[in-house]
Structure formats: C-alpha cells, structure tokens
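**Student:** These are the structures in question, set out in turn.
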Structure P
Amino acid sequence: MEENGIRTVSLMNLPNIGKIVRPPRMIQVDYSLGTIFGHAGDGETQTKILKRAIEVALDGEPESLLVLSSII
C-alpha cells in the first residue's frame, strides 16, 4: 500500500512484535490484546487514539514510533 502512495499506521500493544514486523509507522498503546482502542464504552479515549492514529498516518515519518501512554 505504501508503494502506491497510501500511508499506513499500525497500532500495537506488543512492541517486540512491532520490532520484527517493522510497519512504516507504529503506535504503541498500553492496553491488552483485544482492547487496542481502549475499554468498551470509553469513547473519549477511543476518539483520542483514533485521531492520533490519523495524524501519524498523515504526518508521521517512515519508521516512526509513537508511544501513547500520555493520552490514555
């Protein structure tokens, strides 16, 4: 997708896997598997994570890593 000009970002909660896969842009979140956007019913946090992911997809440099513990 990146080769066709479509910028991507991956959200991960397993940083060791991210180091192996090496997506173009990666956001590490501090939630367990299955809750990558936060807990059910927590729309405020889910919206923050989604907005930040869109920002990173649009403006993030290749090979960038963002750790999202500060907004959660």
Structure Q
Amino acid sequence: MSRSGKEKSCRLLEEELAGYEKLGVSLYLEGEPSNSTAIAKACQIADGGGYMRDYTEDEKGHIARVDFDFVIDEP
C-alpha cells in the first residue's frame, strides 16, 4: 500500500474509532485502555503483522468494548 493510501486508511480508522468513543465504547490496545488516535497510529506503523479486532457486546447486544491485539504474520 502506498504512503498516501496508508495515511487515508489510518485517518478512516481513527474516525471510525472516534465514533465508538463518542458512543461510550471502550477501546483497548494490547489489553490496555487506549484511544482512537493511539490505535490508528499503532495500526499504521505495525511491522511484521497487523492488529486483529475483538468486539465485546453488552447484555443488550450493543458493542461495549473493542480490543486490538497484534498478530504476527506467518512466514
């Protein structure tokens, strides 16, 4: 992916996650509380792998938490 493509992707991810934050959804990066900016930056600079999302719902089925965990690419 080109640099401008990565930057656009990062910006879109940050906007998406900021929307979750406004709705009160908790964001976590590698098991630690985080925010949309930090997660988008980590996803942009990830080397040798990528981040996998894991959604946790509340008792009403609404998204309550989104975790981002680094997954190493298989050779």
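No value in this document is a laboratory result; all are computed from the given coordinates. These numbers come from a predicted model, not from an experiment. Cβ atoms are built from the backbone, for glycine too; each structure is taken alone.
**Student:** One of P, Q was used to calculate helix-only ellipticity at 222 nm (-39500 (n - 2.57) for each DSSP H run of 4 or more, over all residues; to 500), giving -13000; which? Let's see the in-between values first.
**Tutor:** On the way: P: -10500; Q: -13000.
It was calculated from structure Q.
**Student:** On relative contact order in percent (Cα under 8 Å, 6 or more apart), which of the structures labelled P, Q is highest?
**Tutor:** Values: P: 36; Q: 30.
If we compare relative contact order in percent (Cα under 8 Å, 6 or more apart) over P, Q, the biggest value is for P.
**Student:** Computing FRET efficiency 1/(1 + (r/R0)^6) of positions 24 and 48 (r between Cβ atoms, R0 = 30 Å, to 0.05) gives 0.85 for which of P, Q?
**Tutor:** P
**Student:** Comparing Kirkwood radius over Cα pairs in Å across structures P, Q, which is largest? Please list the in-between numbers first.
**Tutor:** Values: P: 12.5; Q: 12.9.
Once Kirkwood radius over Cα pairs in Å is worked out for each structure, Q has the highest.
**Student:** Determine which structure produced the value 1.00 for FRET efficiency 1/(1 + (r/R0)^6) of positions 8 and 64 (r between Cβ atoms, R0 = 35 Å, to 0.05), calculated from the coordinates; the candidates are P, Q. If you can, show how the numbers build up before the last one.
**Tutor:** Numbers: P: 1.00; Q: 0.75.
It must be structure P, since only it matches.
**Student:** For distance in nm of label points 7 Å out along Cα→Cβ at positions 16 and 40, the calculated result is 1.2, so let me know which of P, Q that is. Display every interim value, and only then the final one.
**Tutor:** Values: P: 2.9; Q: 1.2.
So the calculation was done on Q.
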